[in-house]
1. Given a value of 51, 22, 15 for semi-axes √(5λ) of the Cα gyration tensor in Å, point me to the structure among I, II it was derived from.
2. Out of I, II, choose the structure whose coordinates give helix-only ellipticity at 222 nm (-39500 (n - 2.57) for each DSSP H run of 4 or more, over all residues; to 500) equal to -15000 when calculated.
3. For structures I, II, which has the highest computed value of FRET efficiency 1/(1 + (r/R0)^6) of positions 54 and 254 (r between Cβ atoms, R0 = 25 Å, to 0.05)?
4. Suppose distance in nm of label points 7 Å out along Cα→Cβ at positions 142 and 174 works out to 1.8; of I, II, which structure was it derived from?
5. Ranked on distance in nm of label points 7 Å out along Cα→Cβ at positions 6 and 238, which label among I, II comes first with the largest value?
6. Comparing structures I, II by distance in nm of label points 7 Å out along Cα→Cβ at positions 190 and 206, which one has the largest value?
7. Taking Kirkwood radius over Cα pairs in Å, for residues 166-269 alone for each of I, II, which is largest?
Structure I
Amino acid sequence: MKTCFLFPGQGAQYPGMAKDFYETSKGVRELFKTASEASSMDLKTLLFESDEETLKQTKNTQIAIALAGAAAALSAKEHGIVPQGAAGFSVGEWPALAEAGVISHYDMFRLVSERGRLMDEAGAHSGGSTMSAVLYLSPEKIEQVIAEAGLTQCWIANYNSPSQCVISGTEKDIGIAEEKLRQAGAKRVIRLKVSGAFHSPLMHEAYEAFKELVEAITFSDPTINLYSNVSGKRMESGAEAKKYASLQIISPVRWIDEEVNIAADGFELCLETGPGTVLTGLWKASGSSISCIAAGTLDALVSFSL
């Protein structure tokens, strides 16, 4: 069965994630060791012993999510599930890059730890920026409302599903946008607890610094189908993957387009290899006939692979 691994992003984390994989797989324990060395962090303690508030800090969340996703993917392969494609949501795209052989796990973990730190700092320096989820209003309508309101510091950051997006921008423009979107028919507009306006031009400081780090790393051509948040399309080369790896920080996540292109490439199954069920829910909301199954715990993985 042609299978695509989907790696979740920030927001899916929880204390204790991937502990079951760690306890049952020597390969996963080695992966934790690699990640800890690359990031100069004690990731076993971070994932298994931290509280929710500690894990919510962007500098901690991103490396933790990337490691949990990579652990789930490794365990899936140890259970005989071999992917022919990979995609990830925001920071989740990094374990997807490693899964596709574009970069090593060591380089992936090192870059992700720096990505989290830089984005955390950029959020603190942006002078009041935030994000809000907009439910039950189409992306096209959201774009129209933002444009008609003349909001120059508000953008769609995540194209999650045909009925759910996330907007990003300054506190002032987001506040105006929230009211305008409610008036336009959004059933819910929820302010998110984040440290900055991710996936928007307000992350330019982080983008510039991160681009220098990425340029120093060799990116190989993907060995399996690999999909980009920036374009929503399949990436064909290591050079393309390197370009998008930096741009992703200031660009919207085009997840709707990625789902469409994964389906168009003939995949028969998607596995959410990482904590939570966010991507499984978004896949179902897309209306696709292709199954998407959460496989972020050992029990779920074993149940599927039997």
Structure II
Amino acid sequence: MKLNTINFMGVRNLAFALTMLLTLLALGSWFFKGLNFGLDFTGGAQIELSYEKAADLGQIREQLHAAGFPEAVVQSFGATTEVVVRMQGDDPQLGNQVAAALQKANAENPVHVKKVEFVGPQVGEELRDQGGLGMLLALGGIMLYLAFRFQWKFGVGAIVSLVHDVVVTLGILSFFQITFDLTTLAALLAIIGYSLNDTIVVFDRVRENFRVLRKASLIENINISTTQTLLRTMATSISTLLAIVALIFFAGDNLFGFSIALFVGVLAGTYSSIYIANVVLIWLNLNSEDLIPPAAAESVDDRP
């Protein structure tokens, strides 16, 4: 092994223990706390308001509580005078009722209703089912791609790492009760593509090095291949994370769940491409013979 090669697989047992711990915690949070589904999935009202002066969010919450809407979520929406109110319910007039209550309570700071949206619970249920189906179709398409692109052991490693990334991301969202809506679902689909790209880059180098490093063991091959792709992986991950951090702090509350999901997913995807996908190859005992295409059977001329 080269002296400048990082021994990533030397700590694979510790990494496996960490992986199992994170996965179990994520599943536990998902099971006991569940996901905090947004209005896209549960149904409810969203009211966008515009105040003439800077809005006091605490005062607005108190006004809604006094008006009989204690569970309303009040957030800034761009400027200090722009406010969005979200709340669950199945009454199509809910948004208009909330808007009327706030207009009545704000004589000193007049409020204008910009937009009232209502999503029925049946529509929300359909969106939830379609979103889950979309994720399954994405994973199924990836499995088909890997079946043609790589040997099946590579495919198993990639799928296991993708499942890990999605489970951990959902666990974080569940633990902190971050709203899960359609934008967050879009982030999960983006995570699947990002993680797969990282994993394929490493797998390509492992496969190439089987031809170059003929005397190296599988673990040595993985360490060398991962080290060779490390700079590329770090450059991609860091630049992506910087953009996501900017979204977290400056994109506003509407994209907060999307940004957090992407942030966690990029970290999990970078980790899993090294310590999950590669470890699966070791468990499955990948060798150079697996990469040799099967010999075509010779036709035998048995004519007299």
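FYI, it's all coordinate maths here, none of it is from the lab. Everything numeric in this text was worked out from a predicted model, so none of it was measured. Cβ atoms are built from the backbone, for glycine too; each structure is taken alone.
1. II
2. Matching structure: I.
3. Largest value of FRET efficiency 1/(1 + (r/R0)^6) of positions 54 and 254 (r between Cβ atoms, R0 = 25 Å, to 0.05): II.
4. Traced to structure II.
5. I
6. If we compare distance in nm of label points 7 Å out along Cα→Cβ at positions 190 and 206 over I, II, the biggest value is for II.
7. Going through I, II one by one, Kirkwood radius over Cα pairs in Å, for residues 166-269 alone peaks for structure I.
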